[in-house]
Structure I
Amino acid sequence: MHDFRYSGGQLHCEQVPIQSLVEQFGTPLYVYSSHTLTDHFQKLDQALAPLDHLICFAVKANSNLAVLRTLAQLGSGFDIVSEGELRRIIAAGGDPRKCVFAGVGKTEREIEFALRHDIYSINVESEPELLRIHQIAKRIGKVAPVAVRVNPNVDAHTHAKITTGTYENKFGIAIEQIEGVYARASKLKHLRLRGLQMHIGSQLTEVKPFRLAVEKVVPLAQKLHARHGFDFLSIGGGIGIVYREALASGLPRWWKETPEAGRILTPTTYANTLIPILRTLPLKVLLEPGRFIVGNAGALITRVEFVKRTGKKNFVIVDAAMNDLIRPAFYDAYHEIVPVKRKAGASVASDVVGPICESGDYFAKDRPLPKVGEGDHLALLSAGAYGSVMASNYNSRPLVAEVLINGDLCALVRERQPIEDIWQHESVPDWLIPKKAKRPTGKRRIARP
C-alpha cells in the first residue's frame, strides 16, 4: 500500500494535507511517508520469516538520511555502491557490519574505507577486483570478506537500461566461470569467501525471472558452500512496484492479494515462490530491494506556472523539471500525475513539461488530466525511488526540499539548496581577473592545469 490519498477533496500524505506542505516549504517538493517505508519493509520481512535472512536496502534508490535512519531502526542492512553511501549509512546511524558493497568500479580508497569499517561483505564483480581487494587487505592487515557476483544469464525482461543479469551486461562473472574463480580466490590469504551474490535487474513485476535465476544459482551455491564453507547467498533486489493507477480512486487496491491485482508481484507471491527453493540451503539469504520499499513512499509536488495551448497540444508547464526527476526523460518512465486539490469535470489530454530548455524535459505526454490552471499544484506519484538521488543542478537549478511525514507530523529532512551554493566550490583563476579589479571575497583557490 501507500499513504497518498484524497480526504475532503485534498490530497494527503498520511494525515497531512499536501497543500499545507506547499504553503510551508514551497515547490518543487519531495514528500515521503514514514508509514509506507515501514509497512513495505515489514511486509517483505514477514513474508520471508521462514528463512534466515537479512534485507539490505539499496541506498542508491533513496539516500536521504531520514529515510536511512527509519530503515536502520527497523533492523535493515544496506546495499551500497560507493564510499559516499557508506558514509551516509554511518551518519544515519546504520551499522557498516550489515552493509554489502556492490559496483563494478570500486576504487582503492573506497575498498580500504569499507574494510576499515568492517563491512559485512564486498560483492566482487571481476577477478582483477578480487586481486585489488586482496592487496589492500594485506597492506592494512585485514582479511577482506568477499562474495563474487554471479551472472546467471537470465533475462529479466525489464527496461534495457536496468537489466543486469545477462552476458550483455557489465555486471558479475559468468556462471560457468565461478567455480574456478572461487578456487583461485580461496588461495589468497587475505580474502575470506563469505558468500555468493547475484542480481538480475530492476523493476521486475513477475516472479518467473526470480525463480529461474534462483533455481539456476542454488545448486552452485550448495556446491561452493560444501567446498569453501561460506555464510550467505544474496539473491539481489529488483522487485517492481506499481506506477500506473497507483492512487486508484484513493484506494491502494493494487496491493490486495486478489485476482484483480493481475500480474503485480507482491511480497507473498515472491516469498511463496522462492522459499521452497532457498530453504534447502544451510545459508543466510540476503536480498537488496530499494524501489520496492521506497518507490511508492514518495511524491514530487510541483506548481503549474502556465497552461499553453497550441493548435495540436495542451501544455501544462510546471516548476519541476527533468533535473528534479529524470526518470521520464531517461527511461520514458510513467508516473501517475494527480491534482493536489481534486477537480471535477472532463479530462484534457495534456503534456506536462518542465522549464528546462530541452524537448526531453517532460513528465507526461498526451496524458488525460483534469483541467488545471496557473497556481494549481500537481503530485507526481511513486517518486520515492530514483528521484532526488538522480537530481542535478542542470540549468543551475537548485536541489529541491524534501519532507518526511509521520502521521500528523512533518519534518524538513533536506533544505532547499540556496542558489549560490551551486557554484560555491568553483573559482576563477588569477589570469582571468583584471589586475586593477578587486578580487572577489572568499577563499582563494589555486588554479590547476
Structure II
Amino acid sequence: MSTYDIIIVGGGTGGAPAAFHAAELGLKTLVIDRLPMEQIAVKVCGDATSKYYWDFIKEATGTSLKPPHGEEIEIKIKGTYLYSPGRKMKYTIIDRDGEPWIIDRFKYGKRVLKQALDNGVDFIDNMRVTSPIVENDRVVGVKAKAKNGETKEFRGKVIIDASGINAIIRTALDPSKTHMDIQLLPKDECNAYREIRDFDPDQFHYDDPEFLRIFFDQKIVPGGYLWEFPRGETSVNVGLGVTKIGNYPNTRKQFEYYLKLNEEMYKNSKVIHKGGWRIPLRRPMDSLVWNGVMLIGDAGTCVKPTDGGGIGQSHISGVLAVHYAAQAIEKDDVSAAGLWPYARHYMITSGAKNGPLAIMKDFVITLDNQVLTDLMEKQILTENDFLALNSDATFNMSIMEKAKRVFRARHMLSFLRDLKKVVDKMEKARQLYLNYPEQPGKEFLQWKAQIEALFRPEHPLLLTPPKQNR
C-alpha cells in the first residue's frame, strides 16, 4: 500500500483549496469524499464571501489559487442592510473587508477541485471515511467504506480533517490527548435552512441588489437571524439560522412562516435549490493539530461565530494547513509540535478576530426583540458600532458619546453595563489569541485553561438543556 504525504477527508470549501495548494507544492495527495463528484461543493450556505480571504492566503503562502471570477461570482456586494425586529429601522453597513461577493460555490468549488486533480491529486468519491487509524499515539491513516460496503485503508503522513461539522477524524480521537472538543455545546451550533429562488421579472425586482439583507427577529429566528442575499435583481439566496438554545423551533417551519409573512413577494418565485444543515458558531478548536492530524474549516470550527461565515475561513485554514504540513514533512516531524506553526498562525490572525466574536455572539443570542429594537431605533448602537463589533471585534466610546447614549437609554443602563463587560472580555480574548503559545505543552495547557474560563457560559439560557419545539 502506498503512503500519501497528505490525505484530505472532504473535498468541499476547505478540502478543495487545500488539495490545490498541496498539488502546487508537489505533495502526493489523496482527497476522499462521501459524495459523488457532481454533488461536491453543493452546500446550504449564504454563499457570501470576500476577496480579502484570497489576498490573505496569497500573502501568507504564495499560493496561485485564483479567487472566484467570471460566472463564479453571482453579484458584487457593496454592503448590508440590517433591519430591526418589525423592520422599522434599517442600518446601512458598508463592508470593510474588500470586494465582497455572492458566489456560485458549486462552479467555484468544481473549478478548484478540477485544477487540483489535473495537477496530480488522487481523488475518490462515493466513499465515507469511518475512522482514523491511530498507531503509537499518532494518526497514520484512515479507514473508509465504499457504497458497495467494501472497506479500505489509506495511509498518509498528515491527515487533514475537512469533513465539516461532523468532524469524522476529530470526534474519533481521545480529547484528553488532542485537547480538541468532541461535541459542540448547544449554544455553539446553529440549525439553518435555505432556498435559492428566482422571481418572475414581471412580478418582482430587488432595489439595490448589491446590498445584503439581514433581519433580527427573535420570534421567527431565536438566537439567530434571517437573510436575503440577492443574486441579482430577480434572484435571491434566502434562509435562516436558529441557535440550539431554549425551546428552539424547527427551521423549516419557521421558513414557511416567513414565506407567509412575505407571500406577495414570493408567490410567483421558483425554487432552484433548497436544504438544511448545521453550522458551528464558536471559537476555533483550542488546538487545531495533533500527531499526524490537522483540522480545517468547520471540522476545526474555523468560522465567523457572529454570522456563520465559513467560506473564507475554510480557505485560510485549508491553505495554511497544507503550507505548514509541507514544512513538517520536509523536516520529517509531523508530530503536534511539528505541525504547531499552522495552529499558531491561524490563531494569532483569524483566531484573534473570531475568538472575541464568539463572546459577542453568546451575548447577542440572549437578547429579546425589545432590546434589539431599542438598540437600533434609539441608536444606542450605531451603524459603525455594528460594523466594528462584527468585523474586527472592537468597540470604543468617548466620554461624551457615552453620556449621550446613556441619556438615550436610561431604561437600558443594565444593558450598557453588560455590554461593557462583554467588550472587556472580548479584549481579554483577543490578547490571549495574539499570545497563542509557540509550542504545545505546559504553556498551551495554561493558555487553554484561561480560554475555557473566559468562555464559560454565564447566562441561564446558555446553561439550560435545549429542547426543539417541533
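Things worth noting here:
- Identity of the structure behind 148 (criterion: volume of the Cα convex hull per residue in Å³, calculated), options I, II: II
- Here FRET efficiency 1/(1 + (r/R0)^6) of positions 56 and 240 (r between Cβ atoms, R0 = 25 Å, to 0.05) was derived from just one of the structures I, II, and that gives 0.30; the source is II.
- Structure (I, II) behind the derived value 5.8 of distance in nm of label points 7 Å out along Cα→Cβ at positions 280 and 416: I
- In this comparison of I, II, the computed figure 21.8 for mean count of other Cβ atoms within 10 Å over residues 184-191 is attributed to II.
- Structure with the greatest value (metric distance in nm of label points 7 Å out along Cα→Cβ at positions 344 and 360, set I, II): I
- Computed -10500 for helix-only ellipticity at 222 nm (-39500 (n - 2.57) for each DSSP H run of 4 or more, over all residues; to 500) - originating structure among I, II: II
Every number here is computed from the coordinates shown, using simple stated rules; none is lab data. Fair warning: this is a prediction, and the values are worked out from it, not measured in the lab. Cβ atoms are built from the backbone, for glycine too; each structure is taken alone.
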